[in-house]
Structure I
Amino acid sequence: MPKIFGVALLALVLAAASPTPAVAKESAQSDHIPGRYIVTLKDTAVRGDADTAVDAAVEQASSMGAEVKHVYRYALHGYAASMSPSAAATLADDPQVLSVQPDRWVQATAQSTPTGVDRAEADLSPTAAIDGVDTRVAADVAVIDTGIDLDHPDLNVHKDGGKNCWLGMLPPDDMHGHGTHVGGTIGALDNGTGVVGVAPGARLWPVQVLSPLGWGSTSDVVCGIDYVTEHADEIDVANMSLGGSGTDDGNCGKTDNDAMHQAICASVAKGVTYTVAAANDHADAKNTTPAAYDEVITVSALADFDGKPGGIGRPTCLSDQDDTFANFSNYGSDVDLIAPGVCIRSTYMGGGYATMSGTSMAAPHVAGGAALYRATHPTASPSVVKAALQRAGSLDWTWPSQDGDGTKERLLRLRSF
């Protein structure tokens with residue numbers, strides 16, 4: 001179980017399923033959800049009419065007594081269902097099935113949030129054009145999280161877009177706070193009140209994968225990625241302030257039957273740039289997913305209290321050293337950028353505002369930066385977006401401080417975007 005720091009980082013309590021056997025064993029001490037599985041079909045099974053193949057697989061599962069919860073058609077082909085272990089084992093032996101992965105619990109854990117817009121120099125970006133006049137960045141960003149406060153006056157929330165994967169009959173309205181906070185850092189309106197985001201007015205797509213208590217499942221997260229992939233022609237960037245145990249198999253999850261990794265790879269291939277939190281365990285991010293995946297932009301957290309370099313800011317909501325690597329942040333070769341993530345003020349549920357900390361707060365700064373780039377480079381691929389953000393990054397922060405590796409990551413800098 002990840003450490004709990006308060007109310008900020010969303011941590012996925014999950015691990016990749018073992019490739020042999022196709023159904024991993026469940027135990028009372030594991031994070032598996034008893035009787036729930038994610039079934040992924042082989043590519044050979046869906047050649048031709050993929051929808052028909054998926055529908056046939058769902059019908060087969062239903063005939064075996066399975067209760068299907070989600071059907072996946074875009075990021076991967078398959079479904080999530082409740083069923084008996086014997087039914088799961090039977091499906092795992094089906095020649096059309098790639099894997100049967102136990103569903104797992106996901107949980108919100110955290111710290112608590114930035115002067116980050118100033119420190120990332122988004123206020124100097126000609127595309128952001130932060131001047132108190134409500135102009136809006138022409139980009140769409142999905143927030144895969146606890147939902148978003150759909151009526152927050154300081155956010156441009158897509159009124160007809162979004163999905164609730166946690167409880168499908170409800171709108172993806174945030175009753176936890178985390179997702180709304182993330183959304184504000186990405187795109188709070190430049191309207192002279194409240195706060196302003198990195199990419200002011202960017203259209204936000206609320207994709208709820210966690211309950212109001214911060215709990216959900218891997219299948220819910222894959223449902224969210226599947227939805228984003230379905231709308232890849234509209235969504236430019238997706239932020240996942242999520243993290244938990246797992247590794248990158250170097251094969252887009254096909255070797256270790258990691259459905260979430262497979263889904264992200266498919267979504268990235270459709271052109272969606274993913275930004276993710278490195279997690280808050282002050283450990284190597286290589287053992288945390290989705291942070292370990294090469295296909296995403298993994299973000300660690302900087303402690304910054306005054307929005308300026310130099311290390312002279314006085315600590316505010318947390319005790320840390322100004323302009324240094326945050327003392328809770330994960331590190332390692334999988335980290336692609338560092339961004340402000342300590343004592344960040346942003347929007348919150350109920351139309352309000354709150355201050356929180358964590359790599360959950362760092363990642364949406366980069367999501368906003370990616371949105372700025374896509375607004376002026378609408379055909380840029382995720383790899384091009386990542387390279388542009390890294391190339392523009394600054395090394396003007398105090399190091400090594402709390403950084404646990406030998407690499408000084410580039411700090412998000414957006415003045416040229």
Structure II
Amino acid sequence: MTAFYDNLEARSPSQRAAEQMSALRQQLVHAQMETAAFAEILRGVDPYQIDSRAALAQLPVTRKYELLARQQAQRAEGVGSAGYPFGGFSAIGFGSAMPRIFASPGTIYEPEGTRRDYWRMARAMYAAGFRPGELIHNCFSYHFVPAGSMMETGAHALGCTVFAGGTGQTEQQVQVMADLAPAGYIGTPSFLKIILEKAAEMQRPLPSVTKALVSGEACPPSLRDWFASQGVAAYQCYASADLGLIAYETSAREGLVLDEGVVVEIVRPGTGDPVPDGEVGELVVTTLNADYPLIRFGTGDLSAILPGACPTGRTNTRIKGWMGRADQTTKVRGMFVHPGQVAEVLKRFPEALRARLVVAGEMANDSMTLHVEVPAATDGLGERIGEAIRDVTKLRGDVVFVTPGSLPNDGRVIEDARSYK
């Protein structure tokens with residue numbers, strides 16, 4: 001058995017960057033030609049000029065609420081509009097090229113194509129210890145959402161057999177596991193804990209279940225240690241219904257390694273501007289999936305780049321994992337204030353490094369203060385920034401200067417510190 005799922009995981013960083021940029025240019029051409037949405041979003045863009053991450057960062061970010069808005073607009077138009085019902089983002093349509101369609105909360109519809117391991121989950125399963133010829137007990141939902149199919153198609157690509165456990169029916173799940181002796185579990189960490197506790201209650205040991213790939217919710221170190229005490233090595237992966245696999249945990253237990261089928265950027269929330277490595281920001285993902293070619297798709301999730309390579313020898317970039325949500329929009333005195341507005345204020349002042357808008361006080365009697373990192377505040381800078389705050393947000397705000405590096409590195413651009421009593 002090899003250490004990696006395939007040779008892509010061991011590419012040199014320079015080889016990966018070159019090959020991904022080449023694939024990205026092809027993806028941009030394809031998206032412009034085959035999808036109505038990106039024909040509009042990328043109008044005027046020459047794909048052959050996008051030859052670096054800096055060039056990629058100049059393209060617009062498409063966020064989930066925009067995808068939903070386009071889908072909803074199509075529903076109002078009805079069947080027959082270009083790209084229906086995916087808002088013009090899908091390059092494939094109903095029929096043999098699209099065996100399934102799924103729905104996520106919102107409601108957002110996602111297509112599934114016919115390519116082997118369409119969601120690219122086999123790589124995460126291999127890193128979690130699953131191998132060809134094993135039986136996997138899959139407890140992700142098979143209804144509406146794609147989670148069950150995401151894992152099943154990955155398991156099949158890996159060469160595994162799947163029991164479609166789905167969710168609920170805990171006693172029956174224990175019975176099946178006791179009868180079939182699967183090599184491991186795939187599902188949410190909370191449901192795995194429920195199953196193991198029910199097995200103990202039923203006095204039905206499950207000695208075959210020694211590994212697990214968990215996702216869909218947080219799995220803190222305390223829960224991971226509890227699984228280990230039950231003889232189960234649980235590994236996490238980060239995936240979405242829009243993008244498939246984004247990153248996965250390895251035996252090193254040091255962050256999550258990025259998948260080989262995506263180009264990931266971390267940007268300042270509310271903008272498309274990349275942040276320095278190590279700074280917390282929003283994950284923006286470009287998928288190389290030709291069937292559903294999302295370009296600079298804003299996930300709304302926060303994370304940060306980890307320095308160095310994975311100790312397992314995988315050479316791709318690592319991220320810290322899920323660190324919260326990037327959408328920090330809040331309402332102040334009846335007006336919505338967005339992270340993008342804070343970024344717009346900051347762009348007007350090159351001497352300003354980072355900023356954090358703190359909303360305080362009680363509801364209906366609140367105030368906001370922009371904390372700004374500057375090396376040295378010049379005369380009148382506070383007043384000018386205050387004027388920019390009023391110009392951009394239509395609200396008054398105080399300005400406080402702080403030393404560079406003193407604001408928390410947590411990805412928050414707007415902090416709601418109000419009392420809600």
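Taking Cα Rg over 2.2 N^0.38 Å as the criterion, which structure among I, II has the greatest value?
Numbers: I: 0.93; II: 1.07.
Once Cα Rg over 2.2 N^0.38 Å is tallied for I, II, the winner is II.
Quick one: mean count of other Cβ atoms within 10 Å over residues 143-150 came out at 20.5 when computed from one of I, II, so which one is it? Numbers along the way, then the final one.
Working: I: 28.8; II: 20.5.
Of the options listed, only II reproduces it.
Of the structures labelled I, II, which one yields 0.10 when FRET efficiency 1/(1 + (r/R0)^6) of positions 119 and 407 (r between Cβ atoms, R0 = 25 Å, to 0.05) is computed from its coordinates? Kindly include the intermediate steps, with their values, before the conclusion.
Numbers: I: 0.80; II: 0.10.
Comparing all candidates, it corresponds to II.
State the single structure among I, II that was used to calculate helix-only ellipticity at 222 nm (-39500 (n - 2.57) for each DSSP H run of 4 or more, over all residues; to 500), giving -6500.
Traced to structure I.
Supply the structure label, taken from I, II, corresponding to distance in nm of label points 7 Å out along Cα→Cβ at positions 55 and 79 with the calculated value 4.3. Intermediate results must be reported in sequence, preceding the final value.
Details: I: 1.2; II: 4.3.
Only structure II yields this read-out.
Values in this text are rule-based calculations from the coordinates and carry no lab data. Keep in mind that this is a model prediction, so the values were computed, not measured. Cβ atoms are built from the backbone, for glycine too; each structure is taken alone.
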